[in-house]
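The structures considered in this document are given below.
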Structure I
Amino acid sequence: MSSEPRPDTTRLQRMARAYTETAVLWAALDLGVFTAVAEGAIDEDAVATSCRISQLDAGRLVVCCLTLDLLRSEGGKLVNPPDVARYLVKGEQSYAGPWMTFTRRDVPDWFLISELMTDGPEPTLLGMYGDLTVERARNYHNATYSIGMGAGRRFVRTVDLARRKRMLDLGGGSGAYSINVVKTYPDMTAVVFDLPPVVEVTREFLADNGVADRVDTIGGDFTSDPLPRDCDVVVMASNLPIYDADVIAGVIARAHDALLPGGEMHLIGEMLDDDRRGPADAAMWGMNELLCAGLGRAHTVAECIGYFVQAGFGEVEVTAFVPGTLQRVAGRKAVGAD
């Protein structure tokens, strides 16, 4: 007789109803539950009063949050777990609520992916970004800004750019990486290269952060348009799954060509392990390109290393940028290279 436990449907049922967990998170954010708890709502009655919902509904929501570890009970009082306290409380510098709820509009399409695969639009290089408007770009990057600034701060903490002069930020969006770089290194400047509607929004973020005089913008398609040739650092962050292998390899090769001798490039993104069994986040961002009618997919770490080696970069290395979520592949252009 087999010693293996008899399989049941528990795991599959959890997956089939995973959307309910997302819905609870969004409801708690909509109602301000985590902010209320941070401000002293210590029990269900206080949550009901602060969020202007019934005691019955407050009890339902608090129980769900407790089971999902979105809330904790310590000494009989509700408290926020550390990650919730840092990222889901309004008023905190690292508040990321807009990003956590930004994909809500995509939910219906995720439940239609089989139909999109069999009868969807023909994918294109830029997909949904091909007809991007300034207003859509503003909505998108208002959501990405908070999470992007956190990533930018992590970048300057973990990468030494003390000897660098100018950074090219490919697909820089809100300019979060460039903003953090020039604030950390007063002698550095940067340039954000993104689609024309996006850089109009980028300039707003640069002005808000007081760095518009040190960060330039270029509106264009960095997959095909000429890249500036006066930079000794290139960063391409959080847009890896938007493109297929040929495009990514081509961009990295063109970046290598444009870099000053001795310069370096950093590719930061969701990458699959080489056995292609995870992380799930990388796989899902690749699937998201189906919804965007794009040609992109998930890339493995080994593939990304290969793009760098093929382009001519040396000293190629991989670092876990956000463990389990983002990897950073870096390489250096030879000092004697043209």
Structure II
Amino acid sequence: MKALVLETQGERLILRDYPVPEPGAHEILIKVKACGVCRTDLHIIDGELTQPKLPIVPGHEIVGSVAGVGSAVQNFAPGDLVGVPWLGETCGSCSYCLKGKENLCDAAVFTGYLRDGGYAEYAVANARYCFALPESYDPVATAPLLCAGLIGWRSLKLCGDCKTLGLYGFGASAHIVIQIALHQGKTVFAFTKLGDSAGQAFAKELGATWAGGSDTSPPELMDASIIFAPVGSLIPAALASTCKGGTVVCAGIHMSDIPSFKYDLLWGERTVRSVANLTRSDGMEFFALAPSIPVKTSVTAYPLEQANEALDDLRYGRVVGAAVLVPELVPFVVDLVGDPLTKRIKPG
């Protein structure tokens, strides 16, 4: 099978011919139909997340069909449509797992980081950490939901019962979260990198009341904000625009250093907190909610062989919405329940 492989951090992925993996007793073999390209992949490739398994096949937003099942698998059968997230496996016995916080498990195994992921024609995954998807779901439109959607949902929950919400960095996660927030009746302000007029227009198109650069102030103080951009200096900026008792949620797995700031920004019972990984409960909640909104995604599909191009486009802000790799690139027709918000296909 074809697979894009990271052999050395800081270098580009290499196209390799790998054997099709064999599923273990609790695993399923998946024929990959689509795999989202996530900023976490960039952090792994660039070496900002240390100690990955090397060589590693990246990719943790996988949608595919079950091609084989292990001897102990009972919840999936060949042909089923399945989604594979970042959380690939946990120990189930540590204090975090026993308290329902499996996202904090010290022995967790992460897809595309500690076990091979979806930048390939086939992948294996622990069946107990996969999500069953309806056959009507379009794989390309659905792939970003497996991380951008799930982390966005978990971040939104940690914002509490907010009425006004700021989103810093309007990419794959934010363009999904805004749809949920508006469904909940929230007012959303969108912050983009300086000069990103296209991103600001996209945010307004999706329903943001206001959109501007990350160096500007929103029309009013916010109850909560989510920082998706991996930029530490956004934390004091967000605090300055947060009302007393409000919350700033840092959604990324990696962020540049946070500059010092005056205690006055935090005082007033403001809270800064991070999001770490996800739980299977997050996934079940999100996939039960998404079709009722309905959540739609804006995607650009790339042939699998163009993974490095997709990563570069994400790195330099050339992707509107989400980038998705497709081993067998064909025009896609529908997303969760209707036409995709936008659909673009990079030529092979």
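Looking at distance in nm of label points 7 Å out along Cα→Cβ at positions 15 and 111 over structures I, II, structure II comes out largest. Output the label of whichever structure in I, II has the greatest value of distance in nm of label points 7 Å out along Cα→Cβ at positions 79 and 239. That would be structure II.
If log10 I(q)/I(0) by the Debye sum over Cα atoms at q = 0.12, 0.13, 0.16 Å⁻¹ is computed to be -0.95, -1.07, -1.40, which of I, II is the source? Working through the options, I get structure I.
Looking across I, II, the calculation of relative contact order in percent (Cα under 8 Å, 6 or more apart) that yields 18 traces back to II. Structures I, II were shown, and helix-only ellipticity at 222 nm (-39500 (n - 2.57) for each DSSP H run of 4 or more, over all residues; to 500) at -13500 was computed from I. Determine which structure produced the value 14.1 for mean count of other Cβ atoms within 10 Å over residues 271-278, calculated from the coordinates; the candidates are I, II. The structure behind it is I.
Each reported figure results from applying straightforward, stated rules to the coordinates on display, with no laboratory input. Just so it is clear, the structure is predicted and the values come from calculations on it, not from any experiment. Cβ atoms are built from the backbone, for glycine too; each structure is taken alone.
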